[in-house]
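Read through the structures below before going on.
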Structure I
Amino acid sequence: MTASLQKYFDKVFAQLQEDGLLLLSDPDLPSVSGIITGEKIRGSWWSHELGQTIFTVSEMIEDHKDVMIMKLISRKVTFVHRELWNEIYSIGVAREHWQLKKLSPKARRFLKVVDGVGSTYTYEVRTSFTPIPADVARELETRLLVHTEQVHTETGKHARVVETWAAWAVRADFRPRATDPVAARHSLEQRLADINQKNNGRGKLPWQ
């Protein structure tokens, strides 16, 4: 790792530790792209001269043992520090009304498949679902019903793994504590409210 990458990594990770939540990119709220460029980037950050650096540092953050990546704040890629994992887990397994209301039939069937196997790649069920399972998985992901993650398969392909929260906890070596989902949601709401207030932002959580 070069000295400049280490500097950026340290700065980004320090912000994540402070807030518990950090976006990949956002024009108002703290984000990897904003920290690295010092700019409010609207739209894609790939065209920025530091785009490759943003990508590399975000990959380093994602690979950290204390970081989970998910679509959480305003349905954008969000890094979540381990200190908030129990809240995420408790909400994910609760299967509350907001999570299941108006869930599409395809998503319900896919959720049943994931519940049965614990973990699956989207391409493994492509013949059973239309549109592409990634779209169905995204519907479940945005309601925190499953955890999804982009991975490299043994054949070198990019694929999205979809797993139950119990399967994710085992893989992440995380031991969840029983927490009331209402209290867990309130905790995250307060955390995001503080971030919004400090940055004049309008980020929202999936149930808001």
Structure II
Amino acid sequence: MTYTAKTFNLPALTGLSEKQIKVHLALYEGYVKHVNLIMSMSHLYGKTEDEGGKYSLAEFRRRFAFEFDGMRMHEYYFEQFEGGATAPHPDSALASAAAEKYGSGEEFIAHIKSIASSRGIGWVVVYKDTRANTIHTTFVNDHEVGQLAGLPVLFALDLWEHAYMVDYVPAEKNNYIDAFFANINWGVVEKRFEKAK
């Protein structure tokens, strides 16, 4: 089994240049490449009995979550731009959950932006907790560490500099956040909420 880098149908994005998106997509493709490499090398080294091979296999296993989560989180990220920007639907199930947790859809978005503007690099991730019938918004420093176990990802905002450094310097991170939100297709996020089980 091998993974193939997805091709995203991205429109021209407001505030995010074509060059920035190409750089970011290349990084995503690197994650896909390395997921496949680790899987093939793990298979190869899994048959060895020598200590060096066993050590290499252990390192591949440790590295797999970094590469896999990097691949998958970027897929969530780029999918949110497909189809062009749309406003959140005020009558969606997600809007209802957001209003229950955060007071309103506007306060939900303000909460995400507040977390996103925190000092540091990482991701802002919104999850659906199907057991508790609620949503959670978190800051995840490293995509392979700190994810909420078993919760479907609804929304992913990449805050690593590679996501915006072609267009914005670190001091302009809030400009990138605004540009990101200007391009979100909330219908994609709302569908994720509806499908999450």
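We did not get these values from a lab; they are worked out from the coordinates using the rules stated. It should be emphasised that the depicted structure is a prediction, and the values quoted were computed from it without experimental measurement. Cβ atoms are built from the backbone, for glycine too; each structure is taken alone.
Annotations for the structure displayed:
- Structures I, II were shown, and relative contact order in percent (Cα under 8 Å, 6 or more apart) at 22 was computed from I.
- Computed 32, 20, 15 for semi-axes √(5λ) of the Cα gyration tensor in Å - originating structure among I, II: II
- The maximum of FRET efficiency 1/(1 + (r/R0)^6) of positions 76 and 116 (r between Cβ atoms, R0 = 25 Å, to 0.05) over structures I, II, that is, the highest value, falls on II.
- A value of -14000 for helix-only ellipticity at 222 nm (-39500 (n - 2.57) for each DSSP H run of 4 or more, over all residues; to 500), calculated from one of I, II, originates in structure I.
- Winner on mean count of other Cβ atoms within 10 Å over residues 28-35 once structures I, II are ranked, highest first: I
- Structure from which 6, 24, 26, 27, 14, 3, 0 was derived, P(r) over Cα pairs in 5 Å bins from 0, in percent, for residues 124-163 alone, options I, II: I
- If P(r) over Cα pairs in 5 Å bins from 0, in percent, for residues 4-107 alone is computed and equals 2, 11, 15, 13, 12, 12, 12, 9, 6, 5, 3, 1, 0, the structure in I, II: II
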